[in-house]
1. Name the one structure among 1, 2 that helix-only ellipticity at 222 nm (-39500 (n - 2.57) for each DSSP H run of 4 or more, over all residues; to 500) of -14000 was derived from.
2. Starting from the value 0.20: which structure in 1, 2 was FRET efficiency 1/(1 + (r/R0)^6) of positions 113 and 185 (r between Cβ atoms, R0 = 35 Å, to 0.05) calculated from?
3. Can you tell which of 1, 2 yields 3.4 when distance in nm of label points 7 Å out along Cα→Cβ at positions 129 and 377 is derived from it?
4. Thinking only about mean count of other Cβ atoms within 10 Å over residues 137-144, which of 1, 2 has the largest value?
Structure 1
Amino acid sequence: MATEKKAIIVGAGLVGSLWAVYLSKAGYKVNIYERRPDIRRAEISAGKSINLALSNRGWKALDAVGVGDEIRKIAIPMYGRIMHDMEGNLTNQPYGKEGQAIFSISRGGVNAKMMDIAEEYGNANIRYDVECTGVDTKTGVVKLKDLNSGETFTDQADVVFAADGAFSAVRYKTFQKLDGFNFSQRYIADGYREILLPANADGSYKLDKNALHIWPRGKFMLIALANEDGSFTCTLFMPHAGDANAFDKLNTKEQVDRFFKTTFPDFYEMMPDIADAWEDHPLSSLAIMRSYPWHFDKVALMGDAAHATVPFYGQGMNAGFEDCTVMWELMQKHNEDWSKIFPEYSELRKPDGDALQDLSLDNYFVMRDYVADPAFLLQKKIEAKFSSLYPDKWMPLYSQVTFSEIRYSDAYNSGQRQDKIMKEVMSEVANIEGNWDSEEVMQAILTKLNA
């Protein structure tokens, strides 16, 4: 009789819960240890954390183990961005081709659903309020502490997966003490604060629910994503300090009220009591965590534990779910020989983790600055036209990242090249604003592409 295969996952978040389903499918008995209490027993506020945007990579990972339809029940399609200018004028920018959408889901809602899925589909045993205090990477022994009783204990498995987030205990308490492990964290100058825009009295939405709403204001921006209950989770991204518009300038109700009234007037009309709600959610920081290698011996990092990024491409969760896809494919390729799977996983995924972090930072500038810039909008219009004429030669960067499974590293390199070509064409063609969709412009792009 074959001995039972056993796996331990540290972290019952999105990636840990999904990965439990994959491991169970491969015949592993899975124990998950989670430092936080069971969020399903707590009241989940819709605006508890930045809403997530689920796109192709995430759906692929969910559908591969038959749980995608469970998540579709709580997902709201967004077919494009709607920009709100200072006068309240709206500009609609579709995300991709007709019918393509990214999906808004509340982090709390999807996390609760993923825990259900881990238990039901993955037969996982989840223990809450248990902290990981270290791992012996060679033996697969995990040291644990029950936060309620104070009791310390150990568990052991053939393989251990750290899916315990940006501030991973496994990475901090074990990997960072090992020879040859590289780690860096970079906080960006901007932070964020959440605001919950309630539904109308009759439960209807105050804004179009099938779009991502952006109020781009140069060095800062407000965004809004719909929740199932008619509310919107809104997030203000802005410098912590050092600018005329920064969080350190908003310390009183009067300052908050004046800021929203003058900067986001149409939002203020929908939520005149914004100053009263300002303190409902904490001011939070944003950081990028880079590490390598993503494995030692019997232990591997997955999701944010390996490659935490800033949220401006809406790809953090999708990238973590794609880690599951890649790890699963390697399990098949190497017939579950972890001594081969883990090194290839680290080597294969590291360039994509780095590229996503670069893409995410770049997209912050797109969202807060460029989406209101006529030259940028014209460039996107020309790209869309060229892509429709030559779909095999050109896919816009956003579509590569969001609506395909092209590697992040390949998408990043391709996007850099395409942007260079577009900038050259726009500076070289006379009266580009007037004849942007002409044969001359299309040929100019084609020539540079083939050069």
Structure 2
Amino acid sequence: MTREQEYRGGENFDLREMMLRGRHMRLAERTEVFGAFLADLQENQEMLHLRCVTSAADREVEVIDPVTGQTRPMLMFGSNNYLGLATHPHLLVRAQEALVHYGAGVGGPPLLNGYTALHRELEQRLARVKGADDALIFSSGYAANVGLVTGLMQKTDLVFYDAYSHASFCDGIKMAGVPAQQFAHNDLAQLHRMLEANKGRETGDTYVAVEGVYSMDGDLAPLDKLSDLCRAYGAILVVDDAHGTGVLGANGGGTAEHFGVEENIPITMGTFSKTFAVTGGFVAGPKPVIDYLRFFARAYMFSASLSPVSIATVLAALDVIEQEPERLWHLRQNVQYAAARLRQLGFDVHPEAAIIPLRVPEGMDIRLASRLFHEQGIFVNSIEYPAVPIAQQRFRISIMATHTGRDIDRLVDVVGRVWATCRTTSQQDTDAREHLHAA
């Protein structure tokens, strides 16, 4: 019996078991079993990843239905395009101008031939936004985190990092081989104890790494308290502000501006794939650190520069954030309105940024719920294991400044119907299992 036959013949193990047992399988076995897993998702109409969007990224998008093959409109509540800038006329004009003037790309890494006047202008503006001396641009947010860690941190250093830190930062730790210790999410008391226990180290630097806004729950790191704690122990605070930049702060400067501690954050990482609606990443900090990274961050040195079109788009986005502060106001109003409506349904949600997580109750079929959301024309992201622990699976709602009140009302109405349907179904399944067990 092949692994695929075993899978279909009764074991029917899920992705969690695939992750565990796959460690003991050869490549051919792993791909065979995973192929069977995907085939079952498609057969059960549960394959709602990699949905094909055929329109511009906006509050409403056209999506090819993976079951019927038909294209239909859906309200987009799964995008990080928080300010709705992906289709802003100013960004489109600046992108077109850059394409005509600079061409499609630069054809090389920044240290050789991939550094234009646009790249330098963007670095300077990002540094001002983050209250830093300088900044450098990476080809992606993932590359920025990996480049930051592997470029700066050594085996004589020590890193304390939040348990909810992004995979890219964790991968950087592995690549750098730097000693690292994880502390419980936002547990400053535990971090304090860890810093105290290691304050006598004679070699190397101590780093503390957190995210300004955590992508899975949308909660914030208390940067005011963290910056004080790090200063007390001489630790270097590193903040991944991917989901905070352009969302928090009076001027959209990010989580540090929100807490009023811009001058107390030594190193900030950010991305262009959220508020700025393109791709790329950056690191901002003291000029000596940035100059050092230009030559020691391999993800920077050995990657081609972002195209001038992308750079011009981010510059244009910064223009809009400065010139249209009402977008930030609309975003925050939409977040608060959505949260208030969801609380009326019994959800305990108090978002601090633009992400609202809906935890899936134990026993509720998250894939059935995903399909119902899709059928009702609501595009939300289901976060399943292994992205989060089994007990913490959830739907992640991303709010945009361009959503209307009617959009949010529609979202909440569908959430209510989906929860009612799936909770009833899961309770029926539970009752049936208990009945069979009793029999």
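Readers should treat all values here as calculations from the given coordinates under stated rules, not as data from a laboratory. Source: prediction; values computed, not measured. Cβ atoms are built from the backbone, for glycine too; each structure is taken alone.
1. On the way: 1: -12000; 2: -14000.
Here the read-out was taken from 2.
2. Going label by label, the one that fits is 2.
3. This figure was derived from 2.
4. Details: 1: 17.6; 2: 23.5.
Going through 1, 2 one by one, mean count of other Cβ atoms within 10 Å over residues 137-144 is largest in 2.
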